[in-house]
Structure P
Amino acid sequence: MAEPQGAPQRDAVEISIRGQVQSRWTRYEIDSNLMTPADAWSVSLSTSGLSVPAEVTPGAAVRVTLGGDVALTGVLDERTVDVSEGAMRLHLSGRDQAAVLLDCSAPITSGLNLNLDEVIARIVRPLGITSIRIEADTTLPREKVSTEPGDSAWDALRRAAEANGLWAWFEPDGTLVVGGPRYDVPAVCLLQMRTGTPAAQNNLLRLAETRSLVPRYSHVTVLGQAAASGSGAAERNARAGIQAQVQDTGVPVYRPRVLVDHEATSVNIARARAIKAISDGRVQGYTLQALVQGHRVPAGQPGAGQLWTPGQRVELVSDPHQISGTFFLLGRTFMGGEGVGQVTQLTLKEDGAWVPQAHPSTRRHRRGKNSVPGGVIDLTRGAP
């Protein structure tokens with residue numbers, strides 16, 4: 001992969017580990033995806049005179065920067081030193097701050113009538129996560145919260161977030177965010193693959209569109225359970241029978257799914273869980289994979305100079321795919337190395353589909369032409 005003519009200026013990829021900084025890598029990949037629990041990174045260096053500092057050991061804190069901008073804060077998981085006659089190769093890989101939550105058990109805790117921020121703090125602070133931000137217009141209090149032996153911290157965090165129709169991820173600086181996307185921010189770029197247009201104006205190197213019915217369901221029913229507070233049989237039955245149902249009108253066949261969530265202690269929590277399940281199916285059922293030059297939004301675009309970052313929105317036009325609309329950047333992978341071009345793979349999804357509960361909006365989204373059809377209908381009995 002030679003450096004193309006007229007390619008954007010290269011970004012130095014620096015890996016900082018306990019004061020040791022290296023920026024010349026034979027190969028590197030730096031992932032970030034809002035729906036992947038832990039963003040991964042990996043780098044390789046081949047040289048005949050390799051010397052690995054003692055500080056570069058698994059468990060060390062890592063800071064990854066591109067052109068001076070922080071791209072990831074995390075930990076070194078694995079180090080491999082491969083030596084053969086006349087050559088040495090170093091391979092380092094790791095993940096962001098979510099790694100400890102994925103790998104370790106949740107602290108045993110329980111509580112009554114806790115707000116979301118209190119629940120999250122009890123789960124993650126004992127594992128060293130101190131920078132936390134809740135990004136949601138409203139959250140629901142939990143009547144009862146408990147973790148069981150064997151639960152991973154990430155599973156406990158995920159359940160707490162999903163009970164509010166939210167999701168959790170880490171920002172590049174290591175801040176834990178619980179919330180959802182902002183669909184009211186302007187698009188940072190126009191990506192296009194037009195026929196009959198000069199190659200210099202087409203900024204997509206490759207574009208693949210995938211549609212799938214496998215992760216989608218026509219109806220999702222969430223069954224929950226709440227502790228009864230009264231002594232009467234009628235009150236006990238009413239409190240125990242928490243149920244919510246949501247329909248995806250874009251699924252052309254009957255594909256029902258029933259989810260049992262014992263932490264759905266109210267109809268509102270069950271409804272939020274059902275809506276999120278439908279939304280996740282829509283997100284997983286439609287994907288655009290785009291390959292672009294460089295690691296930043298190109299010059300001449302509204303977001304010129306910004307690193308490609310999950311959460312951005314882009315306009316996209318592709319004549320071969322008959323696509324024209326606004327899409328949401330769910331994930332990206334930076335790829336490159338010494339003597340090769342720097343490229344970024346973008347994972348784009350339907351605009352407005354993912355976790356709509358975080359920031360409710362009455363604005364209509366300009367969905368892409370020929371993107372995911374249909375909408376979400378709340379069928380919960382007595383729903384407003």
Structure Q
Amino acid sequence: MNNNIYYLGIVSFFTDFASAMITPILPIFIVYILHDGIDKLGIIIAISTFVSYFFRILFGYLSDRFQVTKPFLVFGYFISAITKPLFSFSSSYESVAAIKSIERMGKAIRTAPKDALISHYSKTKESGKTFGFHKTMDIAGELFGTIAIFCILYFYGESEDILRNIFLLTVIPGIIGVLVLLLFVEDIAYKQKNEKYQFQKADYKLFPTLFIYFCFVFFVLSDSFFIIVVKEAGYLTAYIPLFIIASTLTQTLSSYYFGVMSDKKGSQVILNTSYLFGILSILSLHFGLLWFGFIFLGIFTVSSLNAIRSYISDNAINKASIYGLFYAGIALFSSLGALNIGYIWQKFGEDNALIFSLFGMIIVFLFSLLKSIRR
């Protein structure tokens with residue numbers, strides 16, 4: 001693989017190391033430290049997810065239209081690095097939502113151009129393997145970041161001061177990632193500006209598959225909801241990172257495999273398989289098999305993203321723009337889903353929220369299978 005792929009993997013490793021220091025404790029911080037309800041958590045998830053994904057369509061377009069990649073990556077990673085520590089000063093769910101949205105805007109700026117850069121440096125017919133490797137580095141960062149959080153909580157306790165100090169520490173791996181990007185990753189050497197930029201017929205053919213995926217993620221529970229399920233089951237905050245470790249370790253070990261399988265078996269086969277694992281994750285929560293719930297969620301996440309990103313890489317003409325549209329669709333559907341699930345959970349309880357998620361996933365999965373059979 002091209003050296004730029006390895007360096008981008010290192011950048012993602014440190015960035016997601018920082019993100020993983022927040023993931024296990026932010027829902028706990030919102031619900032049990034700031035004393036806001038599950039519905040408020042749903043609002044935060046919806047707003048930050050929408051910002052994170054919807055604006056990727058803009059920066060994907062700008063990247064293709066003006067043929068700019070690395071500057072968007074640097075700016076996006078820098079914003080994420082300097083905003084995560086600001087959670088330490090939050091006093092309400094509104095302030096958490098604002099900081100989270102700014103931090104996610106950094107991800108929105110960088111993601112579509114980054115995927116286009118990865119696609120550019122991928123070898124022919126190896127896009128699945130390349131994205132699989134990158135996702136492996138991504139999730140490995142989450143794994144080691146979560147291990148670090150577990151050690152901190154286990155040895156130093158889970159007081160409010162400890163949680164706020166953890167937020168401050170995220171600046172270290174975040175800045176390391178930005179420096180690696182600045183010093184070692186090369187930009188795409190564009191030959192000329194894309195003055196006649198427009199969507200091609202091949203781009204439009206991708207929309208049906210993407211839409212089915214959007215419908216599925218509408219019913220997927222965010223990992224923040226998974227964390228609250230564990231907390232409500234009686235686990236101490238210090239042990240919650242272990243569930244995240246189970247998920248991220250699974251993703252780290254399986255990402256490259258699913259990337260290779262996307263190249264060999266086809267993206268649609270892997271995508272349908274990922275839907276099945278998504279369904280199993282909710283079934284596991286419903287029956288109290290919490291560890292399996294996190295493991296299956298991890299498999300769904302890594303296999304579906306690798307399959308979709310490979311599918312776009314192999315078939316799209318305006319890659320950054322299609323990646324942007326893909327993430328914008330996730331923004332809309334997952335944000336609305338988070339609002340619905342948060343409301344159902346707050347008003348009707350956890351079990352009804354899980355049932356809503358489960359039956360929605362099953363319907364979309366069957367529709368996807370039918371579409372595949374007809375093709």
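All of the numbers you see were taken from the coordinates with simple rules; none came from a lab. Computed from a predicted structure; not experimentally measured. Cβ atoms are built from the backbone, for glycine too; each structure is taken alone.
From which structure (P, Q) was P(r) over Cα pairs in 10 Å bins from 0, in percent calculated, if the value obtained is 5, 20, 27, 24, 15, 6, 2, 0, 0?
It must be structure P, since only it matches.
When you work out distance in nm of label points 7 Å out along Cα→Cβ at positions 14 and 62 for each of the structures P, Q, which one comes out largest?
Structure Q gives the largest value of distance in nm of label points 7 Å out along Cα→Cβ at positions 14 and 62 among P, Q.
Matching task: -27000 is the computed value of helix-only ellipticity at 222 nm (-39500 (n - 2.57) for each DSSP H run of 4 or more, over all residues; to 500). Pick the structure from P, Q.
Computed on structure Q.
Suppose you compute mean count of other Cβ atoms within 10 Å over residues 78-85 for every structure in P, Q: which one lands on 21.8?
Q
From which structure (P, Q) was Rg/Rh (Cα atoms, Kirkwood Rh), for residues 94-317 alone calculated, if the value obtained is 0.99? Intermediate values should be presented prior to the final figure.
Values: P: 1.05; Q: 0.99.
Source structure: Q.
Here relative contact order in percent (Cα under 8 Å, 6 or more apart) has been calculated and equals 31, so which of P, Q was it run on?
The read-out was computed on structure Q.
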